[in-house]
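J.: Structures given as structure tokens follow.
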Structure I
Amino acid sequence: MTTQLSSSALKALEMTASAAAAYLDACDTGARHMRLDPDYYQQCASILHKILSLVGHSEFPELLEQSAAARNAVEAIEIGHRIELSRLGFYPELALLLQRAAA
């Protein structure tokens with residue numbers, strides 16, 4: 001799902017996603033030069049997930065090639081889509097109940 005964004009907007013999103021992914025990867029690999037901040041880690045994971053959900057993973061092939069965190073985020077997005085489709089297709093009563101509960 002690619003959204004129509006200007007090249008400068010895509011570049012800014014790519015830079016933000018890359019910075020978030022770099023922090024996540026560094027923490028996940030136990031980098032000694034970084035101090036783990038759980039709140040910042042969670043915010044980086046959230047923003048990476050949101051950016052990749054917005055623009056689609058095909059916009060940033062180099063990021064996906066270099067970052068395990070970015071690949072994990074894409075995998076989580078894809079799993080979420082499959083769950084959503086399964087929930088709507090195979091469990092319509094559950095989908096309706098969850099929708100009511102969320103309202």
Structure II
Amino acid sequence: MKFSDVTMVRIYLTETAKLLKKLLAKLHDEEKVRGVTVFRGISGFGRSGVVHSSTLLDLSLDLPVVIEFFDEPAKVKRILAHLKDILPPGHVVSWPARVNED
């Protein structure tokens with residue numbers, strides 16, 4: 001099996017951050033990354049310590065959202081340089097990975 005090197009990126013936000021549509025448009029339409037997945041969490045908290053969660057009694061519209069994408073390391077580095085102005089500090093995690101090509 002043949003593999004190639006990629007960089008995985010996770011961006012942690014909440015639904016009220018209103019960046020989801022903007023990020024997806026940029027990653028899909030402009031940057032044309034190899035793959036993007038958006039996960040909607042049921043509970044989470046960040047640096048502020050504020051817990052964002054959903055219960056049976058309320059329909060929260062401020063749930064955690066994780067945007068995950070991957071592509072060639074050089075391309076990801078360029079994309080992250082462009083995104084640094086719109087993403088809050090401490091919300092992006094990245095790591096090297098390998099993807100199967102055949």
Structure III
Amino acid sequence: MGVDYSAVCGIGIKVNDEIVDKFIENNIFDRGDWEDDPVYCLEKANFIYGAAGSYYSGEVCYYLFVDGVNLAGINKNAPAFVDSLSKLGISIDVDDLIMIEDILVS
């Protein structure tokens with residue numbers, strides 16, 4: 001049995017309980033679906049996402065990313081990313097976006 005590593009990198013935010021709750025409040029998915037399959041839920045949410053942590057330990061976190069292949073694209077798309085989250089009741093500002101560099105062990 002081998003160990004696989006996947007890297008995630010980009011500009012975005014970490015998915016926290018508040019974000020999950022807002023997705024649930026907006027009927028994007030329900031709590032049971034989130035607990036069973038977060039990846040399926042994030043696909044339904046229609047954001048670019050990534051996972052990090054370890055499937056072996058069960059400690060996995062998720063990130064939402066601004067779309068863009070270069071800095072100019074990310075800068076151009078950041079306001080729309082923030083606006084999409086704001087429409088769901090998630091209050092962030094462009095200044096809240098962070099550089100994410102993480103790894104997933106599976």
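Rule-based calculations on the coordinates, nothing more; no lab input. Worth saying up front: this structure is predicted, and the values here are computed from it rather than measured.
J.: Determine which structure produced the value -10500 for helix-only ellipticity at 222 nm (-39500 (n - 2.57) for each DSSP H run of 4 or more, over all residues; to 500), calculated from the coordinates; the candidates are I, II, III.
T.: III
J.: Can you tell which of I, II, III yields 16.3, 50 when Rg and Dmax of the Cα atoms in Å is derived from it?
T.: I
J.: Further question: With relative contact order in percent (Cα under 8 Å, 6 or more apart) computed per structure, which member of I, II, III shows the largest figure?
T.: Between I, II, III, the highest calculated value is found for II.
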